[in-house]
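FYI, it's all coordinate maths here, none of it is from the lab. Computed from a predicted model, the values in this text were never measured in an experiment. Cβ atoms are built from the backbone, for glycine too; each structure is taken alone.
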Structure I
């Protein structure tokens, strides 16, 4: 179902902003592609999607044309062939002409009626020249026999600083010339925050000075990461770099804890409230980031985000069927999050006596849900006895084993055949505890590791991972497990 969520959100998002009044008319002239087709495509989620096709005549003339809808703002590609393409900007003006040669595109392509694209073309040429300049500076520095000297390092650092200043000035000028444009949004986004030299601020006598400098650098970059991002313009959704920057932020700048992921998600999502396309994209991205995470406990961020945006009605683009699916997943997940106390279970044993999860005294309790006919259970449950219970039982560890099916004879036979008498064996034949909802039991076996207060400290771990975790937890208590 998680894959279904992801594809559903992205499928909806692909349509965002595509349907509106007026239309577009982009004439093209590519003489060397006479009687061939030219494809207009856009970027999305690191991929390229075809948007329209122009069939060129014997003179290489054609057009991309629709009367009933405009193109969504963003960066598009003219695809001459799979390996030969050119980027252009689609903003508010969608009535212009392009003349191009398939050879030396950057030098020969020309736009008429689109000052924004002509400026974007000049920007690409400028950045190509600046990249060559900085590469030359770096090559010269590497060959300099005095590159280890402080004065020499400073000389080249000044050259790099000057090259960076030229880029920033160029972009600032473009943004002034084309305020509010798709071009301004994109070129500004290409900038990165300038990291201050914290080595000048941290005294030499500071303990762990290098670590303190890195710490300040990390927090500065995190706080200024989105300084050049216009979250009120959906242009960025259709560029080849926006998702990469989101990935980098959540993977490298945000602590991999559900509270942090939720907090940072809300922070950037709320910046986009006034732009429906961007808001929709960011809600979907953050939701799927939490949903698809392999990190234990991240399902809490999924629950928080689902409640705040999907179940609150803010995500008005999803239909009832998918909203119900999300709501069901939230209900089945919210009661068994890492860090919360597991729901009480008072259940009868094979002998008919009642046992209580809360009254089970142990520094750690493995809460196991299983069934005797389950293929995986037949392999895993005996290993839980030999690799977990037998090893950690001397240190107070216990297994609270709930049989999820109603066939008592099969259950009792399995317990006897595998000598599971040291488990706290119980069942709920009439489903009085609603354990399937509280502990999200849709398959078996399901394992939860609880601490002495019956708070959930681990789930979705295999036996080896649980053994490692128990060893570390006992070590924190000053107990060395043999």
Structure II
């Protein structure tokens, strides 16, 4: 039995993945700042951090927060903490103004902050209190992961996961990809992508910035063949016509999730990448990423579920039960029912084995008792020439209850009044009257998305 197996004896899934990585040290693990780093180098970084953790008395169960982006040193720290059995709390620069609050919620004891050049500083944090959920979890002696919800509908919730359960999905060997590490690591989707990349002996392609040109250049230089991203970012790639500037011929698969995909955008993605498989994914921070299968490249219908997941639909709302559920919220009540089911809040329609997401229940617009799904209006607006992006949302109305408004960004400067007239005429020709936006806000500069490239409504 190797040293890794001895140190991870209580975590068989993690032990299996570590051993697999250790047995393939000649493969390339990371592509960072134009250089390739092997799995052997990654294990050198892990060994380096093993010593640093020991020197700083970071032990099993220590809650260690760290701020940075994907890099050799950051990845080394992540796996060293997992080996140690610590609780990981990843942060990125995009949430800098919330870190103090997140440190308090997570009861973090150590904070490691990375610079762009991969250097770091370590400081000790004095937790204000202990969390009973964490105290109970420490009895398992498993490494943990704390991520936070976006807080779009209230105060962000701290979510505690068991890393052994998270890693268990990756024990069965699958194809390794050269994956663009686009999704931020402080949300479950990004952390899941990182673990799956290494568990399947793939290569993580790091990006200096998350702009269409930087990501496209990373695909070109790193010969990436998988891009996990969002519909909003794909729409930005289309608007920037990045296929004209970079060699993207290495691409084989684009996976998209975190928000609804416009049919108009999906069709344009398929035109830009005619030889690439396009796959919709679905996951929740509370339950992980489900296995999914798109009906076809240009379809938003998909199957979700797979081993370890159960699904059911009640009143058109999707419910999920998972073996890899979160341990729980650190600062909110348990959202699961007595049988372990979670109401996702996502309204769906069903066609045999396939479902199609129509929108979050909280985002559906009720116009005089009639439902309006923002994505269907956005799909029409995106067909209009010079419209770069569209975000549809509800406004209160004394008589109708709610009415439809839309924020529009354009590719180039335009006469706003002329564009509004064009949008109104086009919408009236393609939508029932109650779905036509009452007001259009036009901008050539403003973004309609947050730092995670997820569409923001009612900015």
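Brief remarks on what is shown
- Entry that produces 0.05 once FRET efficiency 1/(1 + (r/R0)^6) of positions 209 and 321 (r between Cβ atoms, R0 = 35 Å, to 0.05) is calculated, selected from I, II: I
- Entry that produces 0.60 once FRET efficiency 1/(1 + (r/R0)^6) of positions 97 and 185 (r between Cβ atoms, R0 = 25 Å, to 0.05) is calculated, selected from I, II: I
- Taking distance in nm of label points 7 Å out along Cα→Cβ at positions 249 and 281 as the criterion, the top-ranked structure out of I, II is II, with the highest value.
- A value of 3.0 for distance in nm of label points 7 Å out along Cα→Cβ at positions 145 and 393, calculated from one of I, II, originates in structure II.
- Among candidates I, II, the computation of Cα extents along the principal axes in Å, for residues 217-400 alone that gave 66, 44, 30 used structure I.
- helix-only ellipticity at 222 nm (-39500 (n - 2.57) for each DSSP H run of 4 or more, over all residues; to 500) from the coordinates reads -12500; which among I, II: I
- Answer label among I, II for the case where Kirkwood radius over Cα pairs in Å, calculated from the coordinates, equals 27.5: I
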